[in-house]
Structure 1
Amino acid sequence: MSDLKKPDVEEIEKIYEHGSSDVQLIVNNETVLLPIPSEDPKDPLNLPPWRKWAILVIVSAFSCSAAVLASGLGPIFPMIVRDYPGQELKANDLQTYPTLFMGIGNMLSLPITNVVGRRSIFLASIILLIVGGIWCAYSQSLESHIAGRMVMSLAAGQSEALSPMIVQEIHFLHERGRKLGWFIFIQNFTVGIFFFSETYMVSAWGWRWWYGFFTIFNAVVLLVAFPLASETLWIRPDTATEGITDTPTGTDLNELTRVTTAHGNVIRPDIYGPRTWRSDLKLFTKGSSWSTVPVFYLDLLKGFCHPTLFWLLVLNGAYLGLYIFQASTFAAVLLRPPYSMTFNNLGYVQGAQILVCIGFLPLLGYGSDLVIKFMSQRNNGTYKPEYRLLLLVIPGISTLICAIIYGQAAQYPAEWNRLAVAFPYNFIFFGFLGANIVGITYGIDSFPLKAAPVLVVICAGRGLISFGLSYAVLPSIAALGYDGIMNILGGLTAGITVLAIPIYFFGPYLRRLGRIYYGFGESKTHHGAH
């Protein structure tokens, strides 16, 4: 028998409809553990804190490298394009195609992770990122370089959906916002450091060694990930996400029991066996059957048609498209007179994302969890996913203002200071981070049994939208000017953000629509507990 003390449980008298997504989060001033962890030591929710932090840092490191490789060409693009004289327009594909292939990578890999586990696909993605980096470093033509970045971006796409999926699978609902906040913070803080240094790196070593550096970095991540990044897929009852425990036949399902943070969880290695390095190092885990892959794509199609999820993907696509437009243009704007910034100093503009991340973590990471606890306490302890939407206020306002300023400063540089380009660029990045964390947490909390397709809808969908927007960068500047296109994109993004108000009030009805008519209230992949 385990020597751990069996925790007390709270009897919940309030009746909740199965699959409602409204759950009892606060009971007698104690936070309920959701989803309910099993007593098996191998359950990812039962991992010790140091191991959870190790996994979080590993997926953040992978995601950092993936983000820089896929979307970090902006500051060094002027130097790369020098090697392709007469092909300047086609060279723009080096920056635009990665967002498309990141989305494709998400759609191809996520359903497979439900079958073979997250660990094997995660490790394979690191390997593919290494292969893509070597390919690009040794490419001998622009076409080969573009092809290498396409392959690399298939792996980099896992940083958008698989990585946050892994993070949320090892943490409870009440800590999900801040842990995803830490994931985004570590990823983008490190990205900021690399953005700051990459202009110096390329000036000293050349752009091919830029790929070489990240290839070595990813090899180190792979060596650390193999022993420490254990499997996070765990098949548990559908009701566990709502805090409903299994009850014997004939027992009233309204008599619910909950385990709270005040008492912790019982771990029973005497029944289920201990967690061992052998079990942790397994490359494949038996998840769902392969027959669920078509079901995943059906859920994905339904997700694109569901009003809430469609709004989330359009919201994220608008913010990402706005950011990518800036990332593709700010270097050229600042290098030209009258700003006349030196090539190396472009790194300071990108490196300022470090400061953005420092502000992001307390405001939108910890702030998200504080808001949902506060709002849940006001609602008799009941949590509603719509509480996450309140965090959109700050990024929404800052993005609209900064989009207008950036357009004016880029179009009329003689009338503005270079800071009018640098500051809006970084504040719009902050806006994208805000839309990202709100989209992920609200989507998963609304339909927890369909977390994988929800993430793909948001991440792959926004990639497709931003690809279309970013591919039109040069033609749109020629037709509308920087000010015209930024006014349009800023206004469009603001309009989509304002839709959060009706979503906040009608969200519960839309979630009910998803459960009843879209089948989002029952998981066909979660047959029962491990």
Structure 2
Amino acid sequence: MGPEEVSLRGQQQPPRTPLQNFIIILAICASVFLAALDVTIITTALPTIAAHFHSTAGYTWIGSSFLLGQAAATSWWSKLSDIWGRKRILLCAVSLFFIGSILCAAAVSIAMLITGRAIQGIAAGGLLVLNNILIADLFPPRERGKYYGFFGSTWALASAIGPVLGGVFADKVSWRWCFYVNRSKPFITPVPITGTVFTVIILTLHLRTPTTPFREGLLAVDWLGTLLLVASILLFLLGLDFGGVAHPWTSPIVLNLLVFGVLTVPCFFLIEWKVARYPIMPPRIFASTTNAAALLACFLHGLVYIAPPFYLPLYFQSVLGATPLLSGVWLMPLALASAAGATSAGIYINKTGRYKECIVFGFAVETLGLGLLYDLPRERDWAKIVIYQILAGLGAGPNFQSPLVALQIHTQRGDNATATAAFNTVRNVATATGIVLGSVIVSNEMAKQKAGLVASLGVQEGGMLAGGAALANVFVVRGLEPAMRNVAEEAYFLSIRKMWILFATLAGVGLIVSGFVQRKVLEANQQEMELGLEEEERKRNMGKGDT
């Protein structure tokens, strides 16, 4: 460690007032809203965007590239913040998000748009994980559930607003307004929000910052581990996306992508265990049964929670004939119920200090809700459409953060940031996988109906709705004659409902896994975190002692 490294150990900040706590939470929630809005604002505009670029693969990868970037970069952001401090790195993430938004807004090709979305995802990974880490740094375990509940409510608010905004832009103006705003017409979109969030963080978030030299900090980053993690995620998800759609499941390209994606995982953990000086994901955080169960619960929740907000708009538009705007409005019960579930769980944890009940309740209700989505009607039945969404959302809400509380309380304090990053990485990988799995099921089911579609609709229209093209060509259904439109809607209806069987089953597995999470009393006091290379070296030596 160089002489310029300043240790912050032993320095104590004065107690924060309630007003200061409120301002800190406001700044953090603003950045959560920024990241969440960009996930949800495109869900109702996706068919329009994919049709604009004439890209059948674009429907899936416009969303998946964002989540891939999140998953790949999450642990990296965490380690950078350990070395250089939370606030500095959080501001870098906000700035990178701005750059990604500009690229998306100016995209002239699907490749440029997907690249911009990936950059946004990388930045959003930093926004979300650093906010979770900040709560663990600044507040005792007993209070974290309350603040994480605020995060869940913020996410749900963005989930409610985003699809409606996306639908308005796609229907009335241009899908580009999901990312950018014309100077003369100041609508709320991610670009102006970025500047607001940046300013709020600078003015309100006052944290201790280590003065780690830039070169020493770069050398301390686990670059090899980061590269292997990114490679594993990319290879595996590309294999899933290609399978049965672009290439047969038995084709060499699909098999190689899946096999090498899986084989890279043990290589990554070997590097983390034996090679990395400051690993981004040290194996010790997976050692206990509760930690493993909490991370597995997080993975299963990530797989299933994304399916309703991502694929219900497809159901609304392809089966019920909704416009992008209406499909956003019809998604409101899901978003509001999710907010209620997250907030209620946070209050419950804060009042009782118990988190396991929230995890079990969440998976139980989510299993019921996802199972009932299989029963969504062929025609508009508002009782079912609303009630089933409420159950799915109410079940999803508690498990956005309850497993994280369980993980943090069973992790040594010095590893809280790393464990939180692992949690977010697992969730982001699962979320991206969930989107791809849903796409694969719907595309493959539509491909099975190709002969019937071609016979009823003709070679051109039938071919546009078969296989992977089905997700991007929803707009074709609206232009068909009533009898032909009924055939197309029936094909989408049968294909989409098959998907809910898988997600309900996975939620049921999550209910079983939640039983392995152990209870522990949540503490009501807190010490501020130490940061910098000196602290990283202390944790490294502590890890050696454990082994």
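Below is a table of values for the structure above.
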| quantity | calculated |
| --- | --- |
| Top of 1, 2 by distance in nm of label points 7 Å out along Cα→Cβ at positions 130 and 426, largest first | 1 |
| For -24500 (helix-only ellipticity at 222 nm (-39500 (n - 2.57) for each DSSP H run of 4 or more, over all residues; to 500), calculated) the corresponding structure among 1, 2 | 2 |
| Source structure (of 1, 2) for P(r) over Cα pairs in 10 Å bins from 0, in percent, for residues 354-409 alone, computed value 21, 39, 26, 11, 3 | 1 |
| Which entry (1, 2) yields the derived value 24.0 for mean count of other Cβ atoms within 10 Å over residues 434-441 | 2 |
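All of the numbers you see were taken from the coordinates with simple rules; none came from a lab. Everything quoted here is computed from the prediction, not taken from an experiment. Cβ atoms are built from the backbone, for glycine too; each structure is taken alone.
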